Structure formats: C-alpha cells, structure tokens
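Next come the structures, one after another.
Nothing in this text is a laboratory measurement; each read-out follows from the coordinates by a stated rule. Not measured: the values here are computed from a predicted model. Cβ atoms are built from the backbone, for glycine too; each structure is taken alone.
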Structure I
Amino acid sequence: MNNLGIIFNFSIFDQLINQKKYLILRLSENFEKIYLINSENIAICGEKKKYDFTKLAKKVPKNFSILNPTNAKELSDILNSKNFLLIKNIPMTFPYFLLLRILKKTNTRLILINNIGVVGSNVKLSINIKIKNFFFQKLPSYIIKFLILINYFQKIDFRFMSNKSLYTKKINKFDIMVKNNVLINSMQHDEFVSKVYDIQEKDIVFLETNIIGTDDNETPDLNEKEIKQIYSMSESFLKYLSDTFKKKVTVCIHPSTNLEYMKKVYKHFNVTQFQTREKIYSSFITVFYETSAIVDALILKKNLIVLENKLMGKTWSQYINVYPKKYGVFKYDLFSKKKITKEELIEAMEKPKKNFDKLIMNYNNVKPNTNGVLDLIKILKSNYVF
C-alpha cells in the first residue's frame, strides 16, 4: 500500500502551497492522507532553518501531515516505513545527490508534475552566466541522468506536463529520466474552467518582479539610486494608469521579496503577497515585467501591458520581450517621452487578444474537455494502491 507525499524545500512552503492551491485541494479530497516532507536538512551544506510547524499546518488541509527529517537516517527510516509515492519537487543539483540516492535505496516511487502552462524563453546570456549555469545546472543534470541510466538513482514513474511540443519530443525518443510522460491540461486552465475565482474588472494589478534577488536571471549591478529610479518609474506609470482609467492599483510582489520593504516602496498602493492569482482574476489591467504568473491573465484574455526599463539590463530586456514577440502583447518603454492616450492604450491592449488562443491551445488547454488534475489523480489511483 502506497502513501502519497510531496518532497520539497520548506523555504518555498508558502510559494508552493499558493502556486499549487488547486492541486492541494483536489489531492485532499481524493486521498485519505498526504505527507509534506522537508528536504532541506538532507541537502549537503544546506542551511538548517527552524520553522513553526503548527503555523505551517494551518495553511494546508487537515489531512496533510508535515514531516521534518533532520538527517539522512531519519529520512530513510520514514521512507522505509511508509512505502511512499512522492511528488518530487527538489533541485537537480549537487547538494541533493545524497537525497536522490536515498530515494533509490528506499525504492521510493516518484512522479513529476510540470503542468504550469508557461512559455519557454531562449535568451542570450553572458559567458560568465553560461559558465555558471553549466557547472551548477547542466553538469549536475547530466550526471544525474547518467546515474539514473546505471540504476544508481531512481527513475521517475510519471511526468505530467502541459507543454504540447515538449511532450511530443519526449514520447518520440528514449527518456532517460522518466518511464511515462503524460499530457494533461495546465493547473491554470483547470482553475479557470472550474470557476475557482470570480472574474472581475476591478483594479489595475502590477505583478512586481524581484529585480535584485533572482538567481536564474542575469541582473545588472544596480546601485541604490538606480533601484529607486526603477521603482519610481514603475510607480509613476501606475499612477498614470490609475488616473486615466479611474481604477485603484494593487501591487503583487514576488514570493522572495520582503513585503514590508515593498509596502514602503509602493506606499500609495495596496501591496500584497501570495495573492497573485486572485488579484489577476479581479484585474481590469494586468501590468508586468516578466513572470510565469501572467499565464492566468492570458487565459482570461485580460488587458495586458509589459513594462520595459533599460536600467534592468539586456538579459531582462530579452525576458520582457517574450510575450510581445510571440503574442503581440503591448509593451511600454518607461523611458519613452511620448504620452499615450486612453484610447491608444485600449486599442493596444485589445489588439493582441486574438493571439492568446495559440498559447492556450499549446500550453494550457492541450486536452479539451478534461481536467488535468483529475486526470492525474485517476492515473495514480489506477497504477498504485492507496
């Protein structure tokens, strides 16, 4: 008999629970008990943080149980005693090699859930970033694949994805890491058709990006003056939109950003964290730089504005241009001296909406008239005993 669990770093507890809220809810309805396992303490040279587990437990359904193994032996004992099927959400990097080996030695069955409906972006990085990415991302990934091939690490039983083109590539060639790739609708589309949130046209919503604390993107060396200027320029444009359309502004900040600090930065607006999806659903206009959260707004065919600011550097500029280039989303350069009228804004935001269906069909509603999470649950119940 299998026990279902999710293994991940609790440092992203709030982010994961909020991002996968719909999945968490459906799992709680379909399984008697689900375990959340903290992987941080097993990472080599990982920082052992202290958490208020009573507080964390209140953020998930009552049939979720939290496990915090403090070392490799404790994790092994837990996995051996429960016969787990784990939703794997841990980095493919060197510090987690010990954990990956434990998963194999305990014969823990694994699945991946990658149905987040986002569009990939190919950007040109500097040579320094390419070298860093090779040693800290690509090299460990290659080694992990080899170790799976020789049966030293555990192979994934199922990978659930909503990227149609990637799925086609995976099923047409030998997949070292995964036994079965399964195409399902994105979680964003599931929430949309399930009417989890009310759709309104209430506010102007700005999806703020953590411009100084992102590991995956190459950010320029910004001094304090330039950081303040970026925030000030964003704020000025948001004030202009607010005055033009007579709407209030809500700023949704990145999970890694300090909430109290950003409340001071955007002191004239309502600033929230971990409420992005709800705020997008209630938005009249959604403004952003670059974020995966924008998928919800595209599915809803919201009025969209991408902001560009040259102070953020060339790499950010490439990320910012993904949606304007692929789907014609309106982009506004904050250094532009040309004032844009209300009528011009409405026309510019309305025009690209006809292109959004392409994104929806290729990354989100890839299996029409189905629910991705319920399909996933059905497959789990037909292949494992709970």
Structure II
Amino acid sequence: MAFEPVRNVITIETRGCAASSRTRWVPGSFPPGDRRWQTAPVTDPFASARHHSFASRAPFAGVPGRPVDDLGDAGVVIVGAPFDWGTSHRPGARFGPRAIRAADYLSFDGARPHLPTGIDPLQVLRVVDAGDVDVVPGYVEDSLERIAAAVEAVARAGAVPVVLGGDHTVTFPNATGVARVHGFGDVALVHFDAHADTAPDQSGRLHGHSTPMRRLIESGAVPGHRFVQIGLRGYWPEPAVVEWMRGQGMRWYFMSEIEERGLRAVVDEAVALAAEGAAGVFVSVDIDVVDPGMAPGTGTPEPGGLTSRQLLDTVRRLGRELRVVGADVVEVSPPYDGPGEITAFLANRVVLELLNGMAERAVGV
C-alpha cells in the first residue's frame, strides 16, 4: 500500500516492516523548504530505528540480522512488534522488543549453548532477527496489518516467527499471519496469561489488549476449541464473557486449579488438547502470567501467578513436545521494570527456553 506525502510527514511505500529491502523514503537529503523526496534501498533490518526512537537497534543475542524478504535458510525468525496503543492501563510495551533483546549479560555473539542439554538452539534452528515491524504510532489497524504481513512473510518462507511485543493486541495479527499460511482453523493456541483477553470490545473498539483472543475466534483464524489458556486469575473478565468462552469450547486453567492439581498435570492435559488435530501450535506468553513479584514490568499486574521457574520449564516443554509454528512474548513494559530489568531478563530467557525445547525436538532429544 502507498501513502501520499503530506507536508513534512514521512511516507512509506510498503505495508510491511522495517526489515525489508524494498524502497522507502529517506528525509533530510535536500535543503530546508525543498519538497522533493529521495528514495533509497534499505537492507538494514533495524532501519525503523531511524524514525522510531523506541525501535530496536541490535539483534537478539547477536544472531544475524536479515530482512523478511531475504531470510535465506532461516528456521526461526525473531520479529519485534513495538506496539502499545492497545493498552488499557499502564503503557510502555512499545519499548519491550528493544528491552528483551538487550537484557542479556552474555556476549552478543549469536551463540547460546544450553547448560542442561549442551544444545545451542540459535545454531540448531538457524535463528535470525528481522528487526522491528515498521508500525504507525497511534494507528491501530494500519499497525496490526503491517505486523500480520511481516509474520505471514516469515511463515510463508518456511520459518517460525517468534514475535517480541508489544502489548497483547499484537497476538491477533501474529496468530492471523501464521494461520494465513498454515490454515485458518488448523492452528491451536496455548496462551499463558493472568487474563483471558476475550472481551467483546475495548472502550467500544474492536482492537485492544483485552480483545485479541476473541478476534481470533470470530475471524476463524483460531477456533475456540483449539484454545488452551493457563494461569488465569483475579477479577476479570466478568461472568458473561466467561460464559461466552465456555460456549466457544475454550479450555482454561485458573491458578487455583493449577495449585490444586499441580502444574505438571495441567500441562500434560494442555499438551494433549493442543496437539489434537492441529497442524501446529502458536504459543503466546503474556509476561503477567508470572507473579508481579518476579515480573513487575508489565501493564496490568495481577498477584498470585506462576513463578519464573515454572514458566521457563513449561515453555521449554511445549517447544519439545509440540510442533510450534509461531510464538510471541508480550506485555513487557520496561518503564515499570525498575533498575534490575528482571522482567526483560525473564522474557529474554522465555524466548531462549522455548527455542531450546524446539531444538531438542529438532535433534530428537
């Protein structure tokens, strides 16, 4: 899609993400007052940082940076979705992708051998980083379609997209982009969250971080019976929404049930439900599934969640036991994370543990 230049507004020819080698507009090449624009090819996956101060500037763990239209033989592609204009409480998740990439005390050398297994998932899975989607701040629908297009491009190239959010609104385009390739109705979704995110609307609008799972069901991308939600607790949503969820065939596990039955038994059941008849599984991790004592940097904290250890072990298990065709880690809000950055560090390790499970599956461990 093309946007017409208006006064001094930067315009972009393509709908996708900054990680593209196609032409885009570069301002500042002419004297003040000159209305002409110069076009130049951009092959830097992190080019969106030229005009978005919140965009990421370096790849995850130092893996190679590749634009989405030139991924080579990549098996997994990291994609940033710096979008937080769907939040209802505390914003700041637009800074999440950059914080998750940066939260690491190890060298940015593209190598992360896993201590318990000895496997380096970055090497086994041929992980690359496509930078951040070139979102349009303040414009919800435009940004969501750009995210969906970028994720679809990755999946269509035969790779697994792992998206760094961003608020949870982005799971609607993330899972939609995957479903466009693997089949509407054929992808299961395992959802870690304190909240169900199945509201009919948010402030009278279809899109927000309280609505993505409902939008996925209503669009047909992920039907209700293919949803498994883990970690729900607190005081939302209201009973009418829970009843709607029940009518869609969704399966969820409250923290109270996890406490009573044990996490292992719950995950045993969740794995069986997700695997049944699905072409693949999308794993969505809202970092607020973890107790805010261990993950304070998030938009809607809810006490009484999983421990960080429980989440890390579980996502690794899902990567090992399920055919993961996409994933996201969302709702990391660095402004609320404090000087220790413990939420960003946890999110970084959630990505690595999921990848390690996928690598174990790939090598047959």
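Observations on the model:
- Entry that produces 2.2 once distance in nm of label points 7 Å out along Cα→Cβ at positions 150 and 206 is calculated, selected from I, II: II
- At a computed 32, 23, 19 (semi-axes √(5λ) of the Cα gyration tensor in Å), which of I, II: II
- Each of I, II could give helix-only ellipticity at 222 nm (-39500 (n - 2.57) for each DSSP H run of 4 or more, over all residues; to 500), but the derived value -9500 comes from II.
- Among I, II, structure where FRET efficiency 1/(1 + (r/R0)^6) of positions 86 and 134 (r between Cβ atoms, R0 = 35 Å, to 0.05) as derived comes to 0.75: I
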